[in-house]
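Take a look at these structures.
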Structure 1
Amino acid sequence: MKQAIVARTDIGMGEGKLAAQVAHASLSAYEKADDRARKQWKGGGQKKVVLKASDERTLYELSEIADRKGLPNAVIRDAGHTQLEPGTVTALAVGPADEAAVDRVTGELSLL
């Protein structure tokens with residue numbers, strides 16, 4: 001079991017902002033997973049990777065692929081209270097799900 005969080009690198013988020021957006025994405029996708037997937041992932045140490053995407057379009061394309069494969073996923077839009085404009089798309093999480101299934105969606109991306 002694995003979760004992949006994909007963060008945009010083109011919007012100049014500071015380290016703290018990036019960390020918060022990754023956390024939002026992870027929790028949001030976790031909440032969309034079924035009970036079996038959540039229990040397996042939690043019991044297995046909550047494996048996750050953080051990857052980079054160069055633009056908003058990439059996040060939406062990956063989300064659509066995850067949807068077609070039936071994988072839990074969440075696109076995160078910032079509230080705009082600090083560094084970014086309201087509604088800015090910042091991150092996507094895919095999973096928790098079978099590691100191979102997550103890799104089929106995000107396996108081409110580089111680690112952040």
Structure 2
Amino acid sequence: MSPQTTTILLLAGSNLIMNLAWYGHLKFKAAPLALVIFVAWGIALFEYALQVPANRIGHQVYSAPQLKGIQETLSILTFFVVSTLWLGEGVSLKQLVGFALMIVAAVLIVGD
């Protein structure tokens with residue numbers, strides 16, 4: 001598999017896991033905050049296990065700013081997955097436009 005494909009797949013998995021750590025607990029509002037923090041940190045460990053190799057492999061073919069642009073784009077896209085499929089929340093048209101502008105910015109960074 002090419003470094004580009006490997007990087008994007010690892011970053012996609014990393015961002016999905018991180019969005020679950022950041023927002024997944026919102027489904028369990030009654031859970032104690034200390035427990036939620038502990039579980040989120042445990043989930044983040046798996047995110048790092050994908051993120052670090054993704055950046056190592058990716059830096060062979062992308063600059064650091066390009067890697068960040070790819071990561072931000074994937075973060076927004078995986079956020080939609082967590083928000084809609086896990087939390088059952090939609091996004092408004094105004095929010096979609098805002099997220100689209102953020103993706104445009106990331107694409108401009110990656111296209112260097």
Structure 3
Amino acid sequence: MSWSSALDVVGAIFLLLGSGLCLAGAVGLVRFPDTLSRLHAVTKPQTLGLLLILGALALTLRSWAATTTLLIAGGAQFFTAPVAAHLVGRAAYRNGRVARETLDVDELSEALERGD
């Protein structure tokens with residue numbers, strides 16, 4: 001097995017794992033009952049799934065220009081998805097879209113009472 005074939009096999013494995021994680025996130029988005037659970041289902045596996053897919057593309061394309069572009073796209077996803085999910089979750093909490101009785105720890109209510 002040549003070096004090129006080995007990289008293609010690793011890229012195929014990354015692609016399958018990444019698409020499986022994206023599918024799991026999509027199923028969680030449909031199946032979970034509340035906003036916070038859905039946000040968790042979307043951000044965690046989707047981010048890792050996309051990073052694995054981008055890694056598969058980098059291994060398959062083997063071009064510095066493509067790899068640089070994929071790194072920029074992966075970095076943007078890695079840093080913005082958790083922040084966006086946090087802001088959406090906070091907005092949902094403030095608008096009463098979160099079942100507060102299902103929360104184990106509710107630190108945001110104390111912060112909102114203080115005016116933070």
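Match the computed value -25500 of helix-only ellipticity at 222 nm (-39500 (n - 2.57) for each DSSP H run of 4 or more, over all residues; to 500) to one of the structures 1, 2, 3, and report its label.
Computed on structure 2.
Given 37 as the derived value for relative contact order in percent (Cα under 8 Å, 6 or more apart), which of the supplied structures 1, 2, 3 does it correspond to? Provide the component values of the computation, followed by the final result.
Values: 1: 41; 2: 37; 3: 27.
The value was obtained from structure 2.
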Read-out log10 I(q)/I(0) by the Debye sum over Cα atoms at q = 0.09 Å⁻¹, computed value -0.20, structure in 1, 2, 3: 1
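Given a value of 2.0 for distance in nm of label points 7 Å out along Cα→Cβ at positions 50 and 90, point me to the structure among 1, 2, 3 it was derived from. Mind showing how you got there, number by number?
Details: 1: 1.2; 2: 2.8; 3: 2.0.
Going label by label, the one that fits is 3.
Readers should treat all values here as calculations from the given coordinates under stated rules, not as data from a laboratory. All values reported here derive from a predicted model rather than from experimental measurement. Cβ atoms are built from the backbone, for glycine too; each structure is taken alone.
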